[in-house]
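These are the structures, in structure tokens.
Derivation of every value follows stated rules applied to the coordinates shown; laboratory data play no part. Everything numeric in this text was worked out from a predicted model, so none of it was measured. Cβ atoms are built from the backbone, for glycine too; each structure is taken alone.
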Structure I
């Protein structure tokens, strides 16, 4: 039996097992199964691989998209540039890292962009944020990253620095953090929503719940909103293509 799976912690929010189990049924793929591997510490990754010799591919989610890299044989060009991995191909003793988040994000974002969406605020600085930044750079969209504290050396600005002028200037706002994700659905990133208008586009990488507080607050101001469901579907299919050797 060929094994595919997801590593991360916790995994209670994940839709991956449902998606791939149904995919295998629909496409009559009888020799494969998809498992969840909730590992809290990335130090347990090597043991997971050695104890499951049938694993051919893994998806990677929070908090391991960056910390898994030292355990891999090599990265493709995009994953190396981004510094984050969400897809691992295991073949002939090699563990090869890819980033399909960028494929999912780009294909789900670009069709909805309007001509005035020229500058973006990227909320968060983790592995998911790095993929978003890669796509924005590729498409020549200026952006600033936002972090919670001065201790972060990666964020361009802090949340408390976001004022009315900045909100007016940055009409694309992308949440890459887990704030608002099931089960803590009441939370939302701390930005001045009172200044959001119908010119704004609020994109949340979270797909559970279907409509986050971040999205609700944007919608209440007339903004275009989108969750991460389509991004998830696109990146999951891309993972499968990598695991099958159709993409390399």
Structure II
């Protein structure tokens, strides 16, 4: 029987009378890559903000690993293992690549705010940090200052810092946004690699990426779920093609081929 790690029931968010997310029922199975797609304004980012508690729902329930997290604060949800990356790279630009990962690992030591401690107390984190950098293909760039990295490598670094938080559920918000073809391919392969023993929920516009790696796709339009299933099914759904107003029909079919 498939184990559900994240479930929403009737998830709804209104802003001053505008319904951004309406009655969304989402079930994310453990060990899968689940993609959330839809045209601009469909409610995808609002859903992410509700799941990570940056927003509180107007109605509905969010259950993670059997626990009702609907009213929990963002820090509580993060401690449960729901870790999110953002559309805009959230690394520290003037630290080295290694230092960025080490900062993320420091949370596990419980010394994040012990400013009086010697930096040498963090040396114990270096082997694990290097292991994570090997995972994302950045081992040779460990001593680069992060601001010097190409954009695609910054996204890889962000995935490494996300992995450092030991996520049970990784939420990736537009992981390939703004990338050239080579970087898209690299990050797509990386997501598939790190998903081997994890659960990933991702918002993604690039249908080629979704077609290659998503096990399940949920399609939103105007805050409501209009289709769900594997790519082969969703890409042929008339409602989905209509939601993308024709231009995506070419993209969806092209990605399928």
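Details
- With FRET efficiency 1/(1 + (r/R0)^6) of positions 50 and 138 (r between Cβ atoms, R0 = 35 Å, to 0.05) derived as 0.40, matching label from I, II: I
- Which of I, II yields 14.9 [mean count of other Cβ atoms within 10 Å over residues 42-49, calculated]: I
- In this comparison of I, II, the computed figure 16.4 for mean count of other Cβ atoms within 10 Å over residues 66-73 is attributed to I.
- Comparison of I, II by relative contact order in percent (Cα under 8 Å, 6 or more apart) - largest value held by: II
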